[in-house]
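Chemist: What follows is a group of structures, each given as structure tokens.
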Structure P
Amino acid sequence: MRIIDFDAIQNLNISIEQCIDWVEQVFRNKFHAVLPPKNSVKFNNGCFFNTMPSLFPDINRFGVKVVSRYSPPSRMTFSCTKINSPSIVGNILLYDSSNNELLAIMDGTWITAMRTGATAAVTCGLLKKTQTKSYSFIGLGNMARSVLLFLNTVMKNEPLEIKLLKYKDQHNSFIERFSQFKNMTFQVYDSVPMLIRDSDVIISCVTVTKTDFTEDADYPEGVLVIPVHTMGFQNCDLFFDKIYCDDIGHIKNFKYFNQFKNCDEISNIMLGKNKGRGSEKERIIVYNIGVSLHDVFFASKIYDLYGDTLKKDVLLQPSNMKRYWV
């Protein structure tokens, strides 16, 4: 049994392109895997721990991700080599299903950030309207930066018009972070309704909000909404034309689930069973709740890469992942 921590994973120098490929593999093979509902235990102070199991029979791997928030919650801060004071912590247990051997206990922080950014970017590429010009971000922390890095790769470095909701000084540091990307231009908005009315794609990485961001009429025709943390767009559930998700079972408890006009999983688009966007006017929202299939599949791939590195007796070089994190 191996213990594989954050630094060991980061030092493998796994590329953005590789993460995108792994996310797409999971979507294409989801129906060959086993994904039970996650089990969540919540405390009175807003803290929780979740257990998220999944099984890949085709590769003889199963695992469980354990995610917890402790009190008091604090903002997660990435550096080039470590995570400082995360309020949400994830760890993954990876097993060989042919003999029930525990293969590894693995840090889940890097995996969570990378599979989340890749998933948002992949679904954006699948469902944005053809004439998309602008990509708007609400919530400008590290997850938003991860999404934009993946989005830039999915869009093959084409010109991107990025619109940001102003918040403290985060918009300035966000723009500075991407100043070397010459294909990106930035515009800052003071108002959520104004930003949404002027958006083709809206990506929200806000972690806490108790109300909807704006009124129904502010959402333009053809808009694609990707709420990474799902909140702030509950009113959209009642009038958007289509709703997609990574797993139906994980959104069945949504307040308006039984009133969705049209709902399906991203995997069916990847498999050609659903055409996805039907017109340039359709308003679409995507709920990628974050399923353990991605976490366990990433963990399996990382376990194999880590083992190959040890077998070759190669000295791990300093990671070049610093270009991905701030």
Structure Q
Amino acid sequence: MRKYRRGEKASNQVLGAATGLLLDRVFGEPSSRYHPVALFGRLAGGIEPLFWADTRRSGGYLWTSLLIPVWILGELLEGSFIATAVSSYLAIAEKSLFEAAASVQSALTLPDLDFARSELLSLVGRDRSELDAGDIARATVESVAENSVDAVVGVLFWGSLLGAKGALGYRSINTLDSMFGNFSYRYSNFGWTSAKLDDVANFIPARLTTLVISLLSRADLGTLRRTFRQARPHPSPNAGLVEAAYAEALGIELGGELSYRGVGEFRPRVGKLGKDVVSEDIGQAVSLARKVDSVFVTALLLLGVSLKCFVHFKGLREEG
């Protein structure tokens, strides 16, 4: 009986995670003011001064104080289809990501660079005042690539594996990384735990995403090897890989120079070197991301239904 409960729980989590994405596609994110992720971010920002010190340990204390209640809440909802579906829906942000990217593309088509830079604010944290049309398009495609994992695939993976606590915990880790894991002067030590845990949480989802992109673009083994090789120098072991996969699939070059708060950085150039990004590539990136997400949600639905059927018929056979 216990193994049937485990099978029922697993199927609920898998189907719940897939349902979360479908709900996001229909309804989009709730109002940002009352969105649980936004409330969590405001809470983290509000208590940060109580924990801050220029040490890794203090950042770990903040992370622990915020993540343990999330985990306990998830434990209370363990194995519930509805809880996993709602948690995944709240953690996924596919529709808002695609809408933000489309807004930037529309502004570039006008063309209205000031408006495009303004719309880009919802996607990236890099300095935008000096970006030209190509830089804006490149930043948007890079954001779509990275957030295809952060805002969708990562939630599907952890939600299907751990249920509500997986979806909520993953999004909480991702939120803390975006707030404190940027290795600015203030957070170079304090944000270390948030950044490293985000790297761990995204390790498998990023590689699954890369493999699905390669399958969809019919990339050969040599192209896949080149994708991993080009991404190796990137400061993020996950974002760099997914960006390289998108660049290869779309036949464009991503990476290069950028700056955060006036501090310049250089990211490795990946993809088809010398092929500049244009506004039309944003739509292609969104289309590819939607296909990738659809592959994952279809696989989860098939897996969830298969588990349900297996548990049901196995139970009937033993009863008979």
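Bear in mind these aren't lab numbers, they're just calculated from the coordinates by the rules spelled out. Note that the coordinates shown come from a computational prediction; the quantities given were computed from them, not determined experimentally. Cβ atoms are built from the backbone, for glycine too; each structure is taken alone.
Chemist: Comparing structures P, Q by Rg/Rh (Cα atoms, Kirkwood Rh), for residues 68-147 alone, which one has the largest value?
Modeler: The maximum falls on structure Q.
Chemist: Taking mean count of other Cβ atoms within 10 Å over residues 92-99 for each of P, Q, which is largest?
Modeler: Evaluating mean count of other Cβ atoms within 10 Å over residues 92-99 on every structure, the highest lands on Q.
Chemist: Using mean count of other Cβ atoms within 10 Å over residues 108-115 as the calculated read-out, with 24.1 as its value, let me know the right label among P, Q. Don't jump to the answer; show the numbers that get you there.
Modeler: On the way: P: 24.1; Q: 14.0.
Clearly, the read-out refers to P.
Chemist: Assign the value 21, calculated as relative contact order in percent (Cα under 8 Å, 6 or more apart), to the correct structure from P, Q.
Modeler: On the way: P: 21; Q: 25.
For relative contact order in percent (Cα under 8 Å, 6 or more apart), the value 21 is produced by structure P.
Chemist: With FRET efficiency 1/(1 + (r/R0)^6) of positions 196 and 276 (r between Cβ atoms, R0 = 35 Å, to 0.05) coming out at 0.95, pick the structure among P, Q it was computed from.
Modeler: The read-out was computed on structure P.
Chemist: Figure out for me which of the structures P, Q the number -8500 belongs to, where helix-only ellipticity at 222 nm (-39500 (n - 2.57) for each DSSP H run of 4 or more, over all residues; to 500) was derived from the coordinates.
Modeler: Working through the options, I get structure P.
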